[in-house]
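Have a look at these structures, which come just after this line.
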Structure 1
Amino acid sequence: MSSTTTYQVRPATLRDAKQIAELHNATVRDAFKTIAVDTPIPVTPLDKRQAYWREAIEYSEPQVHVAIDEDRIVGFVGFDRSRDKGTPQTMGEVWAIYVAASHWSKGVGLALWDAAREGLQEEGCSHVSVWLPIANDRAVRFFELAGLKREMSSAKTVAIGGVKVEEIRLKRAL
């Protein structure tokens, strides 16, 4: 996949933390409606989410980039080395990638993926992984189109705000 979009993607600044937190909560709600019907949607309080993203931006852990459309943040990606135990230093990970529902299927995700892939390559990573809810068909399809393959033996159950969600890791070479 390569980007042919006109969205500006740039490193996030501390001033972006509130918009990132708001977008994160909104997209979690939108995505969760499709993966866990009739289940309470777990949303982190905005101040806690904003503090997390401020710290991530300040310390570049993970690195955070935002996609801009007409001076508004419409998506963001967080990426860094893999958090999985026992992985080599050359394994990168997309920690988070979220796009406003109003911009789904418009190239924002692709622009963010390209930025993360390039950033991981600059860091010396030769491979990338991502953890996704198995039921999030849109996200799984996106990353499969980007060339990532499901690692079936990685499936696990995680609690997200008290709701149990099945996740799977996808991987590919950069």
Structure 2
Amino acid sequence: MTEKEIQKKNTAAEQENEQTNVAFGIVTQYIKDQSFENPNPIEAFLETQETQPTISIDITANAKKVREGLFEIALDLRAKGSVDEKKTLFIAELTYGAIVAVDETKVPAESVGPLLMVHFPTLLFPFARAIMADMTREGGFPALMLNPIDFGAMYQAQQQNKTAA
């Protein structure tokens, strides 16, 4: 092997190392908690034949540091179906989490918050959405298809509330 070929190979290896040595990424994803309640399936079936149910949705995103360079991101989703505000048809709850790595030496300090509270929740949401749809469908109701969430707007509102307090 000539010296030029060796240099070429070393340069390619260095470039590959630079590409794989990323500043942030998802290490693993998991269901942390999942619950579905169908308190009265017979009544629910009869009620939904006559009346369109009201569905309330609550979604929050949280991040906490696990150790240096590792964070846990948790999406908490809660959906409640009811008729006339008094008869609960179902309650579906999911905490979908991920461990993410963030190299704080490569990511500017002002970018860590948006990365943890906007970027990663945006990546995790489609998985949580699919689980919620499956859960409601398997519970005997139409699949609950959640609309995309603007985690950027949620983060900005959260920051404004902190500033106001």
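Here, each number is a calculation from the coordinates, and none is a lab measurement. These figures come from a predicted structure and were not determined experimentally. Cβ atoms are built from the backbone, for glycine too; each structure is taken alone.
A few comments on the model shown:
- Parent structure of the calculated result -13000, given that helix-only ellipticity at 222 nm (-39500 (n - 2.57) for each DSSP H run of 4 or more, over all residues; to 500) is the read-out and 1, 2 the choices: 2
- Structure from which 2.2 was derived, distance in nm of label points 7 Å out along Cα→Cβ at positions 61 and 93, options 1, 2: 2
- Computing Kirkwood radius over Cα pairs in Å across structures 1, 2 gives 18.8 for structure 2.
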